[in-house]
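Please go over the structures that come below.
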Structure 1
Amino acid sequence: MADDSKLNAIQTNYLLDDAWSPVARFRLLSRGINNNTRLENYSQVTGDRACLACGNCVDACPVVKENVGLVFDQNQRTSMALENHVQDECRRCYRCVNSCPQVGKELKEYVSGFRRVEKIVHMLAAFTIISLAATGVTHSHYADALGGFEANLLKYAHRTIGVISILLPVLYYKLDIKHFRRTVKKVFSWGESDTQWFRNSLSHIFSAKSDKKIVRYEFNPVQKIWYLFIMSLFPLLYLSGLGTMFMGKAESAGLITPKLFHMVFALSFDLMLFIHVYIKFIREWFKTSFRMFRNYQETGSFVFTRGKL
């Protein structure tokens, strides 16, 4: 039993780390309906582990929401249709698995905790980056308007958060070395597929007749650039910040100072952060708003009514 559990864990981990919609395979790994709750004539019902065509996984998938929108056709509300819609664009959010009624509770619990460390580190990184920007900008531009206590509080908060951000990669490495190595390997792996991605994206942007589209699969070239940007810019921010802290009072009258470097690096980082937030969130809000407005023009209502009730 122990060997079987270990083998199942290895298979499960492999499926979860593969950038492909996992719900169909996880449904087959489930134990099926318990004998005590099975219908007496269960042989007449769709198999215990078969897709029920409920469409829960299709409705939960962010890739389908972005690329397809609402799916009303019943033959497109299956796990097979989901795989056709998603293909290798899967973002490993596992919402499809958690929404499927045919996947067992124990597998859903395992899936929910599989990327927990990665999500916590990402959340802490987002918090530290935004906090560094807020405290840094406020102290840099409004320190004179604040009282001495408030200005010092912002200064030391900025430095403390900076130290915390340095420790995040170490925390990620210590708590989940497997996914830390996976991330590093993916970020530094470049090939022909990345070059083709750029060609297709440029064709989509500059050619109205192009049938290409911008594909947002996991570790696409833009995401890799974002990771590389963070990895290279953070050390520069640290060094220029230390220079500002220890050399601020001894600065010469020259134009090139550690503080100037630090502000330029911070501004670059803030601009990239805005682009990241725009692509991940704001862009989707605009698309959803446009879809609602178009539906209102067609039907006179903000409620989507294209499906047949």
Structure 2
Amino acid sequence: MKEYVIGVDVGGTTVKLGLFSTSGQLLEKWEIPTCTEQEGKKVLPDIAASIENKLKEKQISHDNVEGIGIGVPGPVDSSNVVHKCINLGWGVLNVKEEMNRLLPDIPKVAAGNDANVAALGELWQGGGQGSRSTVMMTLGTGVGGGVVLDGRIIAGHNGGAGEIGHITVEPQETELCACGKKGCVEQYASANGIVRLAKRMLTQSDEPSALRDMPQFTSKDICELAEQGDPMATAILERCGEYLGRALSCASAVIDPDVFIIGGGMSRAGKVLTDVIQRHYSQYAFHVSAHTRVVTARLGNDAGIYGCAKMIIE
């Protein structure tokens, strides 16, 4: 194997890039803006140009680069074809073919969904280190997910595996999720979803809470108040954790991973969140899997570039 590998995590605002040794050490990371104009036609050329500049700066020849792993915010099939990235303006695009055209001297290219590659990164050198299989749930603006089984990303036939945020956990829901369905876990457990859940529960109860004195509270406020013992915040977090536990129990019945990893902004709440998820997961899970650990992610925003590098190293 050659000496270097490059991981590229493409987001709607910025592209994160990392230069790794093939032994797994992150040597340098940097960012460039994501140009989504003209249906994202400049995204991959900009990435290629940035890689070229970095290799020249470091005096690294193309012959010494094993390959480039790329994570994108959309479904990716096993042929490295992206099937619509709304945030980038892409329709159907073969990432490997395009990168091979832009950087023909680095032919080894692998593409994956950003949540899946983040799961791979966390399993490799993050919260799931030492395990071989995981379902990762990312609690951010929405709820993303990634699946790694025996060290390999599971993308699914249509590239839709790991969309755990759209498991139905509340069939009586009347409001629509962003996906167009109703009752998805994302509606209650994303950073926006738990605030929405809190506002609904506050109107249904007279329980005193410091949340009532905050006109614009956030998911962080809810978790902090729950840790301090605020009764209403505790009840809200309990309901959120129950929905997450149900969703993970569904995933476990299919995947049965070694470990569940919770990432995204809400994961910063730590044990106050994972403990309640663990308890409800164990309540709903099939008995042989009921003690699977729920842990928090450790790599933060770098999980994607780690996972992209690992796709190539693997």
Structure 3
Amino acid sequence: MSAAPPSRALPPGTSAASAATSTAPLYGLVLAGGHSRRMQRDKASLPYVGRSQLQRAMELLSPRVQRAFVSIRTEQRSDPARTAYSCIADLQPDLGPIGGIHAALHTHPDHAWLVLACDLPFLTATTLDHLIASRAADRIATAYRSSFDGLPEPLCAIFEPASRAAVDDWIAQGQRCPRALLQSAATRARLLEPFEPRALDNVNTPEQYAAATAQLEGAASAAPAAASAPGPHLEAPPLRLRVRYFALLREQAGRGDEQLQTRARTALELYRELQQRRGLALAPEFLRVAINDEFGDWRTSLAEGDTVAFLPPVAGG
């Protein structure tokens, strides 16, 4: 069984219940307002294994957030590929990616934002789930470090409502680079080590696109079922599991344990499903998960007959 990730202590005097209450709801934003000058064609519309990059990004993002939006420039309001989704237009022109983040934070200031660039063809559901599970709601942002230079990767990151002032100040100073913003605010952001080294590789040129397409098509030919499923494994037969709830989760679920059937295949997928089924309000980063009475990792695969327990810190581990 995989080792559990290091737990993050809550601020002094903060209970799991109050921390969960203060955690802002999570919205999603795909940045698709770029000019694609190096690619010489619209990156959002580039096809990868039968789907446009924008479509694929939205399919990855939408099941993991309350609402998902596409970030656009004002002149892209008539683009049908983008306006097929809910859109947020830049409030200030020519700011690049930080303009999209700025507009989202101002349009829905009480929400946190899971922000994705639209040119990440190797991004996986696993990387997004790990980012969400590692979210530090008490910081201004949670982001991965680059596998190349160790610097923050702001275009697959969660920006909390508290980041709005930092973004506003950064723009007011004439700055435009969101990576430099997170680097300057490193003590106020949670930076994660790369989870899947290639997941955040972006594609900016025709040559890079050709190489990425060849790799992804090859992977799809070798394993078509895996390549076509961005989220939970919906074609797999359901598992029968026992779920146990402790402390505040027991109150929210209205029960201490239950037997259920699910198509979730990891502990995190199961918890996301139960958040919808049972109204569980605690974010995963405030919990520990145990499988068959052993503490496990959120990515641990589930098997028929497993007993899965979710434990807030107040349950005593």
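Rule-based calculations on the coordinates, nothing more; no lab input. No experiment lies behind these values; they were computed from the predicted model shown. Cβ atoms are built from the backbone, for glycine too; each structure is taken alone.
When helix-only ellipticity at 222 nm (-39500 (n - 2.57) for each DSSP H run of 4 or more, over all residues; to 500) is calculated, the result is -21000; to which of the structures 1, 2, 3 does this value belong? Going through each structure in turn, the value belongs to 1. With respect to distance in nm of label points 7 Å out along Cα→Cβ at positions 113 and 265, the largest value across structures 1, 2, 3 is given by 1.
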